[in-house]
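These are the structures, in structure tokens.
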Structure I
Amino acid sequence: MSLQGLPDFQQPLIGNGFQVYFPYEAEGFHVVVPSGLEVAARSDGKPDFVLDLVRGVNPMLPPAPYGVLDFRVRPSYRMEEALALARSKAPRATLGYPSFTSSFLRFQPAADTGDLPADMLSPVSLGWNGLETTRFVLRVSAEASSIIKRCLENEVAALLATAVVGMEGVSPRVPAKIRFQPPELLTALAALGENRIVARDDVAAFFRKDPSSLPVKLDGALKDEVKDDFAEAMADLVRIRYASAAPAPKDHPMKEWFALPAPEAVGPDAFEWDLSEPQRVSRGFVLSLDPFAAAKQLVASEGVAAVVRETVVPQIQTGTHQVWITANLPAERPGVLSSGVTLRAPAAPPFRLQPITLTAEFQPPADSAMLVLRLAPQEHLQYTYATFVVWQSAGLVERLDGPQTSYSGERLELTLTDFPVDFLPLEASQALLGLAAISGVVRGQNGTVRIESSFRLTPEQPSIAHPLPKGATAITVEIEARAKDGPGVLHLSRSVAGGLSLGLSSFREYGAQTVDIECDFSGGAATQAAIDLLPEGDAETAGAITVLSFTPAKPRRPWTYAAESPFRPGYRYRMHPSADESAGPWSEVMPPGQVLQVTPLPVAPSGGAADERP
């Protein structure tokens, strides 16, 4: 699989509370690391947050009361600052969003919260749906439910949360080769933590030591300027080849953690890595979240019933299990007529002679269901599940079924990869949809069959999950953005793997634009010149006009301005008048990114041209 366009971890741009990575091989978007997390909003603008209090008809009989906390989370970004930082290094840069992999979220008590029930502090694995959104579902005790409800009503201190979110990218390259015995290396790394759970920072620090003290053989010497890259690359490669993501211990939530295999579980043969070769890896970034902030505002305005609901369930007999199912799917799935899951429990003689088959169909946007498995009292909860999709493609309606997967548990959480089609998530920000009508075409290949289908994104439907045949390849998305208030049209084409999220910063015509301006003093008549500059679309006011002055000693200067709309990225200019002159006409709109060459007229000393007056 091509690495082109993935974030290049070797070239970070560090901002104030955020990072930006160049695209590998300089093709595609610069990728912004989120600055935090926030609760996502539903289509009505309200926070997608529910606390479900579940109890039986008779409090003295099963089931015992419990709660289900269910909310969707999305990253927050500092896009304007990130775009300015990226454009300072690459004037035509555009910004994109990362592709998230494994991640964990857990609550952290505030200083004055007191002791919390253990079930509230358990880490929960998050599965991203490709549209920058993930769903957090946690079943908690009645005691924990009461604490959460009181928090929503401002009766107890807020509960915060931290998440370690994995992001795919390309590991740093170092001109070196290393050889090692995997059991020996893993034994040394395991000593950095407990129970073979180690922090990535500690792994990287381990490889910053003198190479002669490490359980690896290095081909050649490391120069000082690449030692940090070497340590980061080794941590990346250990993680991707041997380790798996692990939830952070509750006392150390602000780090990424690995679970290492036992030394005897890996081969004893020597292994060699060429660190100069690019490798697709995953890194974890720690993000903070106040999950109750938006919900508390809604409670203050509409009452606690806006986010807390009560569910009464019938009495549960011994051997009966309620299986709560959630699917982290985008609400809009064009072409998908139905989707759901089927649970099967085979016969278990002599206790139960008949097999059980139950099916739930998902209804967006909730995409959740509860099925009751009535097993024999002596049975353990064990079943298989298989997802299904009924979709319409090329005029044909077809049902596709996923494989049977064994499972045990009363919570079944499904993600995009659990379904028998590949969903290609596509979305556009409301800021972009406010300016443009967005349409596009998805193209790809399914074996020898060519795929081509169109779509539209609107303010009412800003995101979709476009279904594709499983294993489709060479997927590209062609975007047309047509201005709502004028004739402007922009086009964008991208090869995609995990989806495409569009914003204003996805277009190079938006945001900071830089023009090099050159005054030709070769005629010798002028000894000073000044130019008025005005971004396209800005009103002709003193505060909007920038004045740059030039001299034969300094005939060339850059000018940076902000294009507030990608459909108006240009600028106009005129020669700055002297004190006794009237301003001349503005030029036609000039495109950004090209050198502006002007021949100045003499400027009288009394003209007093300002220098970069905003």
Structure II
Amino acid sequence: MLLEGFRPPKRLTGSEWADEYGIIPSTGTEPGRWKSLKWQKGILDALTDPTIPVVIFPKSARVGATKLFGHVIGYHAHHDPCPISIVFPDDDMAKTWSREELGPMIDETPALKGLFSEPKQRDSRNSILHKEFPHGLITAFGAGSFNNFRLITRRIMLGDDVSGWPAGTAEGDQVNLMIKRTTNYWNRKIGLASSPGEEGTCRITEWWNKSDKGRFFVPCPSCDAMQYLRFQQFRWKNNDPDTVTYECESCAERIPPSYKTRMTEHDKAEWQTTAPQTTRQRYAGFHIWAAYSNAPNAQWPDIVDEFLSTKDNIEQLRVFVNTTCGELFRVDYATRVSAEGLLGRRDESLLEGEVPAEVLTLTIGVDTQDNRLECFCWGWGAGEEAWVIARSIVYGDPAVPEGQPGSPWDEVTSFRRQRWAEHEGPGLVAPICAVDSGGHHSGAVYEYAKNHAREGVIAIKGGNRKEQPMIGRSTSVQYSFNGRSLKGGKVFTVNSNSIKTLLFGRLKNCEPGTPGSFHFPGWIDDEFARQLTVEQRKPIKQKNGPSEMRWVCPPGKRNEATDGMVYAYASLLHELSRYNRKTAWETMARAKIKRMQGQAAARESRPMPRRRPPQTPF
């Protein structure tokens, strides 16, 4: 009995510590004592196992990943003290996590009370992003600056939402910087968690592919076959989410949602690796998604309901795949439409230059080539429903100033100023025209845009940085044109890659009256359709960080129709910036009604022509 006081405390696993000491603070959705689900135990134990240096955790939303990281921090502060850092996409998110998660957890967990300084005490040992405890500390910071990774040595480095981190820092990829900060410890730990992103640019998937790819297998209630849950096995009837069942991959038995908990908490349910280990040290992978979650809005009917409401919209489908299924989103597959498929959707009743009744505004995009300018007029309706209105190819040297013989700019001006025939209306003039300033004629484009700025002409240039807006603010440029150095030019940077991803995702949608749907008139030819569907997505290696997926035109192919569409959409975004985005289309619709009423009133007030009396022959 005397030796009991000298016996070291019992060594606990991460899940054992969480179940004995863990608390969900009052800021959580279900505050109270923590109780680990069976699949959560495997992740917690790996995150606190000193023999596993790296844990990769691709996941969906609503599975409590941030809570698991919180328990890992509590475990080490109370049971195995050491220096810890947790990294978020930016410093603001780190501060929010500290205020809303870490602080309340420390205050309300009895095992952690007294280990940290008092919450109101602000000194070098206790701040929003830095907290010390006996023999250890916890710091939180954003991944945007490499300075945050300097001059620190940590045994535990946790990364949250790693696929949402910036592409890289001046000293390299942030995950590699995290690993370097732990090299002094034999029992180091790097934990990475995130919802996946897009193929080719997803950091969590890059590291997941190095792991043993653990999946949580559950038994079928009917045949006892082990399998991990996949969205592809959901079955439902008549688009009704309440009819959903899960089809066993072995016996095809339809399993109702009420069996989910008994499957995931069954004695046989377990983590199994699905890939060979490819690294010298073990990289443990754990994939989990909403189908396993006990969250109130993550039941199987909820998941199917989300899918049915997002499947026809690429932006919403991306969110579903990433944050509900926890899977990589393959944009190229989701957006792929063939030239033949596009031609098969042509509306032969739409003539070139004719504006359908649904169109509320027009925009023009001009693609600049060495021997021609290609002009594309697009019509836009509510919810950015789109129609091709007209195309004009103007041959000539863009370096020749407007008004001089051989200049193509005069015909571009005529095209811009044209009043396009509007269905039962007075006609429309495009208020914005975006002209590409890339290539060899930037000065000529800047000069033309400056001379016609009051008519809505803007010069644009491409920019593909991931974080750039689709169209940014204008910047001033000094340029050379016709042998002179000139000032006063302005150019707008357009994120062509993001716009293409958005618009290519919409090309499949041809349902009339649907926001974002695309409609093509009968006059477009095979070449136009090929140019609109020719580009492919390929990974482009960045100087720092992982590759980025970019849309590229294959060598020897033409893509002027794609560029014209992108520039016309950039024009639309520029025009919409003049409105309240929430009411822009309603405002345009009211303006169109007023235009049509004005035309009708003018027609009624026009005097009737006087008829000549019939002449009687003599």
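Table for the structure above
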{"read-out": "Which entry (I, II) yields the derived value 3.9 for distance in nm of label points 7 Å out along Cα→Cβ at positions 310 and 382", "value": "I"}
{"read-out": "With distance in nm of label points 7 Å out along Cα→Cβ at positions 166 and 510 derived as 3.0, matching label from I, II", "value": "I"}
{"read-out": "If distance in nm of label points 7 Å out along Cα→Cβ at positions 70 and 222 is computed and equals 4.0, the structure in I, II", "value": "II"}
{"read-out": "Of the structures I, II, the one that 228 was derived from, the read-out being volume of the Cα convex hull per residue in Å³", "value": "I"}
{"read-out": "With helix-only ellipticity at 222 nm (-39500 (n - 2.57) for each DSSP H run of 4 or more, over all residues; to 500) derived as -3500, matching label from I, II", "value": "I"}
{"read-out": "Among I, II, which structure scores highest (criterion: distance in nm of label points 7 Å out along Cα→Cβ at positions 278 and 414)", "value": "II"}
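All of the numbers you see were taken from the coordinates with simple rules; none came from a lab. Computed from a prediction, not measured in an experiment: that's the story for all the values here. Cβ atoms are built from the backbone, for glycine too; each structure is taken alone.
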